[in-house]
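What follows is a group of structures, each given as structure tokens.
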Structure P
Amino acid sequence: MTQATLSLARSRLVAAMTALSAFVVNTSAFAQAAPASTIDKADTAWMIAATGLVLMMTIPGLALFYAGMVRKKNVLATMAQSLSATFLVSILWAVAGYSLTFTGDGAYIGTLDRLFLNGITLESVSPLAKNIPESLFMLYQMTFAVITVALVAGSVADRIRFSAFLWFSGFWLFLVYVPIAHWVWGGGFLGAYGTVDFAGGLVVHLNAGVAGLVAAIVVGKRRGYGSENLSPYDLSLAVIGTGLLWVGWMGFNGGSALGANSRAVMAIVATHLAASAGAFTWMALEWWTRRKPSVLGIISGAIAGLGTITPASGFVTPMQGILIGLIAGGVCFWACTWLKHKLNYDDSLDVFGVHGVGGLIGTIAAGVFAVGALSATTDMPGGVSGLLEGNPQQLLAQFYGIGVTIIWSGGMTYVILKVVGLMVPLRVRHEDEIMGLDVSQHGEALQ
């Protein structure tokens, strides 16, 4: 090999080493410049499961629960309301609902930074849930919006026009649910003031309950209410629905810890025990007052316990969960019997008596029983302490949140119903109600 050849080979080798060195340096620089991912695989896996559980609460859980308590001629129409709430709210949430609720730090509403999910990537995370992908956080919160809208339908079952419900759902999502969710969970003024709601006592249950009460009054009573037999078609469907809701609530409350951690487990334990205590109390009260415990009463008590523990589930101990469930069973039983008849309103499936009253009681309970150690973090070492731990300010913050939610939800629901009523009739015609909504609204019927 000549000297010239050796020199050429040496120069090429040097050039290759230089290029390789530059590539390594550049790759290292890129790796250093890229932000370290905070996404945790275990938390992500749990939140995927929790999201599925919460979606199951609406379809098929709530669909079966509600359908089992209406008359046979309205079963399919009732299920259609849960189905339509699912697909309509899901689309609207992805388009703008999520962005307006959970982006920005505005006191009253979020921003449009995530309009059409713009900016959500494989690695993006929300500042409110840094340990899971932002797309998963968006989807999880979507399931909450879905079931809240679907809950309202129970108050006007047997008589609301399907087209009116669709219009109402869209308006109500953006004008009622989104603002309240932002105020409490998205960095709004209620959260800044100190109001706490672990999984939806204000945002979901009190909100839906108040809206349901207003809707029941505006739409009017069912034909034959108080004079005809309006007994449920098939309570076995409602029992199955209750079971699906009960299990799904593990994702509803446990998932609100936003991670696979001990707080999620404590929330699940408190939730299950509260549901059990609520069912027991309602059963006992019916046994005492009516001499027989009804299946409808038992499942109503379970749902009352679940709804009531929701805002407090991540702040209280399991034994406090039992106490809250006992209170829920008693107070919601009173609301669905004495109070409902005293005020003479026709809330078809007792959305206000169970969810509205339960959400209110649970929100107060969070202010009374909250144990600081259960919610302590590095950013908030003392956690959220309630009245029993010497923090009366927390109870005041809870009452403030209750007042704001009642006023906004009630007032805006009334306005929305009046506006929708100008667009399409809110309720079906007299003859259609007698025929049944399955046939008159959907052209179908159970055989």
Structure Q
Amino acid sequence: MTLDDYRLDMMGCSRCSMCKWVPLNQVKSWRYARSCPSISKYNFHAYSGSGKMNVALSLLDGRIELDETVADIAYKCTLCGACDVSCKVYRDDIELCEVIEELRELCVTEGLLIPEHMIMIDSMKKEDNVFGEPKSERGNWAEGLGLKDVNSESADVLFHAGCRFSYDEDLRGKVRGSVRLLLDAGADIGIAGKEESCCGGRAYEVGYRGEMDNYADDVVARVKASGATVLVTPCSDCYSTFKYFYPRAGHELGVEVLHITEYIDRLVKDRRIALSHDVPLHVTYHDPCHLGRRGEPYLGKWEGDKLLRPLSRKRAGRNGIFDQPRDILKAIPGLKLSEMERVREYSWCCGAGGGVLEAHPDLALWSATERIREAGATGAEAIVTACPWCERSFIDAISEMGEEMAVYDLTELVTMSAGIGGE
């Protein structure tokens, strides 16, 4: 696909500005009525979803040139999908996120490169992770857990930790605890260890599609060689990449792909995990963008008029992973859950996605701070999520704000209730 393939999408945009807001029937207060971090921070129409559509169409029609200003507009966006979801309430034939992705690929092919993204891509090429950390240390998080090595033996469940959980030492106990939980439930788990590579999703989102294709080929080959029937990941970015970007680009994993919250929910309902210990906490749950509205599976390319698509073929953000995390939280005795105003497909972004954390950390911090304030408004003492990138953003924002709110991965609360240690 190219930008020109989305001309009708761009022409169909009526500049109504609904992409800037939570749909009106979902608004609970003026304070938390906005949906897009970019337009909310920069307050100039070009930074909204509609504005980016106008910029892209102007490029196609020769009214403007591709320059640093256009690149700034394209990349000061977390690609969280909130604009797309709000737009589809009114116009379900417009693919906002795909237009932004095409605009970014055009920036890359025309040489309008963001230095911080170039550093990330170079790190991926050298060490197979977005941080440039030694590839040889990728599997260190699993030392002592007794997991199978799928490079030499088969396993029913292939556990893909992802870059953030593999290298962020502050989060290491969380992923170790989640694996202990699965092992205690009798799961046959294997990992690729130091041979695990980045999923490539972040490269795709910043316009380097060829890089994702390379990693997709590696992951597909490793999944097949493992003999696994299920791939489980605790990272929502990896999950979205495996469920959407890979098949969209023609890469089929050939196994069931589950986020760890889906897998745990299944094990709890099958009574293989017993949540018997009280966890006396008042929490609120943050829906990660890549697990929720961006976590919907790829539905295939639609040929012809998109207004004629049946509901089953429309990716509008409503079929992401929303219920399973909440079902788990509600099953934990002693836990009180209070919802924020912007939840499920209308959730506010943590700020870490779409290359923003790397290139525009001020926007990432601003967005995370906004979410922490919304979480605090519920009266909760802790914010719970199911994505390491969200967790990192919230931990850093809370530190910067001088707040006392705790940040939990959902799996931590499950291990506490199941009586399983994390470290």
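No lab work stands behind these numbers, since they all come straight from the coordinates. No experiment lies behind these values; they were computed from the predicted model shown. Cβ atoms are built from the backbone, for glycine too; each structure is taken alone.
Annotations for the structure displayed:
- With distance in nm of label points 7 Å out along Cα→Cβ at positions 246 and 278 derived as 1.2, matching label from P, Q: P
- Which entry (P, Q) yields the derived value 0.75 for FRET efficiency 1/(1 + (r/R0)^6) of positions 198 and 406 (r between Cβ atoms, R0 = 35 Å, to 0.05): Q
- Given -20000 for helix-only ellipticity at 222 nm (-39500 (n - 2.57) for each DSSP H run of 4 or more, over all residues; to 500), calculated: source structure among P, Q: P
- Looking across P, Q, the calculation of distance in nm of label points 7 Å out along Cα→Cβ at positions 78 and 382 that yields 4.8 traces back to P.
- Mean projected area of the Cα convex hull in nm² derived as 19.1 - corresponding label from P, Q: Q
- Set P, Q, criterion FRET efficiency 1/(1 + (r/R0)^6) of positions 262 and 326 (r between Cβ atoms, R0 = 30 Å, to 0.05): the highest-scoring structure is Q.
- Entry that produces 21 once relative contact order in percent (Cα under 8 Å, 6 or more apart) is calculated, selected from P, Q: P
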